[in-house]
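Next up: the structures, one after another.
Just so you know, all these numbers are worked out from the coordinates, no wet-lab data involved. Fair warning: this is a prediction, and the values are worked out from it, not measured in the lab. Cβ atoms are built from the backbone, for glycine too; each structure is taken alone.
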Structure I
């Protein structure tokens, strides 16, 4: 660093003890003595440095002590766990559970519910956002699945309870018919051909049940609202205008020489069946006045059942029509075999896959449970 000439040295701005008064070196900001004094003051004293070292040491000791305490706690916990494990292993006392087969001392009657098949109707994937498809071959496959799965469930139940009789409830709407103009375009068969086809499918299912089981079958039959030949529903003369009523008469005649099959075909809207002292009321469900609503079919069903009970009380109502499998405690609503279709989409009905219902009536406990019979 070059030196200033003596005469041109600028004054030192530091003015610290020992200040030389002027800056001797070019580029310096203060004289050499002020610079050294400033450096001395900036450096920590030995005491400060010692205190800093002491503080750091104390912090390190605190950290080590904390880790040590945590290690002691962990060791203590592990010792307690080991002692507990030792006590548990020393105190195990087991007993043997023997497998048991159902003794058959309890008796029950299953109810297979069949309704709302709409066998000749067509549902395209494009009509219901890909949720369902229904054609004649699909209908046949689902019907076969209904009888196969239904019998399989009955046989499974028969491992724990004694079953001698099965109720097969035929609750109507096995065809769609052509009451609506749209159905004339979408149905695969005319009403007469459709009812013959449905009759053959049901008869085939009953023959399957007879061939592959030893049960007796009681078959209550109710007509639906789609099989009528009149434009409006006529409850007083409903069976006289129903293709399904004629189908049931033909089926009963076909199985007239089969002692294990009993058809029960009634004229009125309701059909009552006594099972172990419990009164079961069967009907299609179209007399329940449901106009939509947040509560679904529950409130209309409860209101209708309450009124019907004033005339003849029933312990349980079983019906279809609404294409919804619902258990209301006092009633069971059946699902549908056709599944979700354009009509259900248009009325904003809950989506439900195709399914039917199986219930079990226990001799001692009444209705114990219900299962869906899945068909897709």
Structure II
């Protein structure tokens, strides 16, 4: 096989995201010699899976793009294990896994007789990949400690710089141009566990920070239902647009309750939720989409494509889904930096560097090529 900088591969449901990664790398100012290929996969009648790499990957580094398959979290993770095992047997130069969403919020043993799913999945991936599995790349893990469950380097790409670009350069561009953003916007921490992330977002966007407390009873008593307490505000949010950052939006219940509180009790002008991963699970036979559609507080969501949504889905949910920003430029730039032995963390720790990258990436029709926005 021809010697390349690397080979980029993805299975069937990961192709849309992989195509965006490929487009970014092909239009990069610095030329990169790579090939994009597909992984063949199919489902047998009995539910078992067939997986095969498209062509030989011998003698080349490999990057695997693996997007989340909506509604099938277990299959998503199992498919990645099969791909990893296939690469262990077919590749001798080493491979990197780029999984957009790690479906596992179990990062600690917080009760008796429970597993730690994040650790178990890390062990399974490393066992399947063997010594050829060199690096794991993902985005906005539920807990930073999950990076320590792997015995190889982990790049946990944040979505904040991407959201920050959209807020400052697009959604609330006028406020930032007029230097009135501090009077019109505020960042809210949805619960105690999100205070540090919210503080980082507030600092990044140069905005005031408010805090909200949330308690959760034992699962057997509440079946996962959240119980919200009062807001603790460090700033008055009356007549402000409130921004709430989080890693996951699951059923949407907490989001809707918080949105109603913010608008009805505290006078917020609007509420924008920015979860990196839009899971949108149904609960009690009611879909998250239906609940958001009917919410009187009219919350808006800005999310990413770590969990792939079709154009039809985005248009059908235009009443609450404002924009889906693509994480592909972040993943693609991290691949470029891996190949060229450059710092990955430096890419997003310096707002100037990252905003320059996105300005170039999203210029002209580039914004609509990568992202999907409802006007």
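If you rank structures I, II by FRET efficiency 1/(1 + (r/R0)^6) of positions 143 and 175 (r between Cβ atoms, R0 = 25 Å, to 0.05), which sits at the top with the largest value? Max of FRET efficiency 1/(1 + (r/R0)^6) of positions 143 and 175 (r between Cβ atoms, R0 = 25 Å, to 0.05): I.
A value of 0.40 was derived for FRET efficiency 1/(1 + (r/R0)^6) of positions 135 and 271 (r between Cβ atoms, R0 = 30 Å, to 0.05); which structure in I, II was it taken from? Structure I accounts for this read-out.
With relative contact order in percent (Cα under 8 Å, 6 or more apart) derived from the coordinates and found to be 13, which of I, II does the value describe? It must be structure II, since only it matches. For which of the structures I, II does the calculation of helix-only ellipticity at 222 nm (-39500 (n - 2.57) for each DSSP H run of 4 or more, over all residues; to 500) return -9500? That value comes from structure II.
When Kirkwood radius over Cα pairs in Å is worked out for each of I, II, structure I gives the greatest result.
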